[in-house]
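Listed next: structures, encoded as structure tokens.
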Structure 1
Amino acid sequence: MMRLLFLCLIVFLTVPVTVEAKAPSALALPDVVSMDLQTFVSNSEKITKEFTDDPYLNFEVQLPKDLTERHYNVLKHYESNNRVYGEVYRKDGIAVEDVRPYFSVRAHELSRYISAKNWFVTNLMSNNGSLRGLETDKKGDSFEALYVRFDTLGRTEVVRAKGVLKGSRVITAEYVVPPLLWEEQRDIQTFVIKSFEFKGALDNQNVEPLMSYSHLESFSMNYPQSWRLDTNSRDVENRIDLSFFTADEMMVVFSKIEITLVADQSLNDPLDRSRYPTYLPQIIRERKAAIEEQGLIVGDVMERRTYDLSFEAGSQVTEIYPLRKKLTNYVTHRKAPISREFWVTVIKGTEESGKNYIVSMIVPSRTESSAKKWALAAKAYEVMIETMR
């Protein structure tokens, strides 16, 4: 009977994991079922934890009174550049058979720019975890999730967690429950994670150095050091063309970003009052044509986004298109799987500035095998756009 309940629980909790959820309602987090807040508070205590050597980790949380804290020195963590990484806090519950519930706070080191949400989802995918619920802020820099995973001994755990991007780390707080105890402790799990709050200062340490590019007083931007400036063309008086690429650990290029600034006045000579044509639609057509020349088919728009620009703009639109390999020159209903994505952002400046921007990117699709590369490129794309001036 217990085995049947366990299997039913796993089926209930398991849904496919994708980097970007298309139906947020399908990933809504379950709420409290039967326990009221007063009952939880009366059986719990507020924990305020301060880290003298790393105050960015300071937090508060309401935890059940029957949990036992493990000493900080026995937890696995290390220090680098005045930051602590690894498990920094843990309290264990009463064991049932050979497993026990526990609460844990960990600091995870990042090597490249990535949102907290996409860091979490790609790690869950790589470890064969199953996502049940996920909520994030607009930029994905904080999240709350419910998921099933396996511990180091292959035992199943049901986890509710909260994660936040803080400087060069993702900090997570997890309340972990064995499947056989989940129905009994699901409300406790929910209340604990909802109560968790960081009390530390804002951490401004960069994940990786940001490089700068500028042209006179006409244009400037930042880009992650893991990206390389490939081409820099200023042959036209009113236009700047930049191209960036990035590679994986094996030095294989997996994504390319192109940025074009085109203005109705000279970008080189502030005294030149001549008016120049912009031809924005033509630039976009040229980039799509270059994709088709590679034997790829551009599909219909699959997603739209907006970014927090650092300057006033008349309008902005970002569209994401699926790319499929062309199978034949004949008309057919057969379609190859989506292998890449084409992102294009058009920003029309104010009439006063006369500047317009076209940013585009080709990136591997957000499938399991390339999810991490997709997530890294998506964040770099955001960084470049939001630092343009």
Structure 2
Amino acid sequence: MLGRLEVWGGTTEHGRACYYVSVGDKSLLLDCGINIVTGEMPEIDYDKLDKVDCILLTHSHEDHSKGIVELLKKGHPKKVIMTEETGRQLDEMYSEELKQYAHEFIFVEKIASHLEWFKLSDHIELCYGASGHMYGAIWFLIKIYDKTIFYSGDYNRQVQILPFHVPEKSAVLDPIDLAIIDCANGMQKMNAKINRREMHDHMDHALRQKGQNLFIANRFSKVIETIILLREQYPNLVFYYDEALYYEIVRQVKSISLFKQFRDESLNRHSENFRAKWFEKANFIFLDQDVLYLEKQLAVESFLQNGHNQMWLTSKASFMKHQDELQGPSTERVFFCDIEAHQGVNGVIELLNALNINKALLCHLDGHENLKSVKFLKSKGFYNVDICQIKASVAF
């Protein structure tokens, strides 16, 4: 039976993930995100959308999930399958919208354990596992009639705290007809140890000069592993967390003995002396990115007035949202904190070697980087990898 993929977003761009997959009379939508910078929705065919059996959501980040909320507003409620953790995060992120519009969230853990196949409906079976991108993020293996599809979502095997489930342990025996694989890092050869060493060099320099390090972090992200590593590297220094980020860290890792180090004095609620306290004594300051939106002038202008202070952003999206505030002489003390939350071509090669894939498409990187990555993979003998443009239709 013929399978077909329609790319509504996500292959030759960073974000706006949205893939329509159909086999016979069955169809699914894989993620539905927006362009984080512009807010642009995917190129959705609403006639086909209304016929899909359900939406599979890999994680809560806006470039994968916010389009679903917009669909609810337009009167297109659908069953959405996700992890319980992703559902909790969505409730926090979109609380007002979810109260207002009808929706049906189905949590995979209530149906089956990870790496365990289960029947979703007639002729559709699913299997899932943690993808290593963030807490609650998963990949999907999908069987529709005689076709098998793998969708990585945002994917990285290099985890130290987060769970990760190897998809090749899912007991999938048939060849995978189509794989949609995260390659956001493209040809970039990230080395976590080198990245951390460079980051620590910058931090050490600031601390020797009596400066401070301010981190703007998304509490729903892989940055928690970075915080753990910093705690290990600097056990005697004062760490400061705003309330939202602190409770999210503790909640996610409460079973890890390392976090017994988190003391009540690490938590500072918003109060009149909120600003003064963390300027006075904290060596490392962690604010949830939502706090930055409320405290832009404080976080950028006041903090960077001290020439030894430096500011770290955990995503380029944060930088794009605040680029107007990050102009001028202080810009050289604003750094990206490189977190391996995605994979590049080396990770793709590992997947291609582990799974029997007939056709693979790379996603989550712009067209030029996509082309370079595909050419590199073909030069290594992986002729099953190809490029797919937005709005393209691919048979499998």
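Coordinate-derived values only; no laboratory data. Computed from a prediction, not measured in an experiment: that's the story for all the values here. Cβ atoms are built from the backbone, for glycine too; each structure is taken alone.
Listed values, structure above:
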{"item": "Which entry (1, 2) yields the derived value -6000 for helix-only ellipticity at 222 nm (-39500 (n - 2.57) for each DSSP H run of 4 or more, over all residues; to 500)", "result": "1"}
{"item": "When percent of Cα pairs over 38 Å apart is computed for each of 1, 2, the largest belongs to", "result": "1"}
{"item": "Test item: mean count of other Cβ atoms within 10 Å over residues 48-55 calculated as 12.4, pick one of 1, 2", "result": "1"}
{"item": "Origin of the value 0.85, where FRET efficiency 1/(1 + (r/R0)^6) of positions 152 and 192 (r between Cβ atoms, R0 = 25 Å, to 0.05) was derived from one of 1, 2", "result": "2"}
{"item": "Given 3.2 for distance in nm of label points 7 Å out along Cα→Cβ at positions 88 and 248, calculated: source structure among 1, 2", "result": "1"}
{"item": "Source structure (of 1, 2) for relative contact order in percent (Cα under 8 Å, 6 or more apart), computed value 21", "result": "2"}
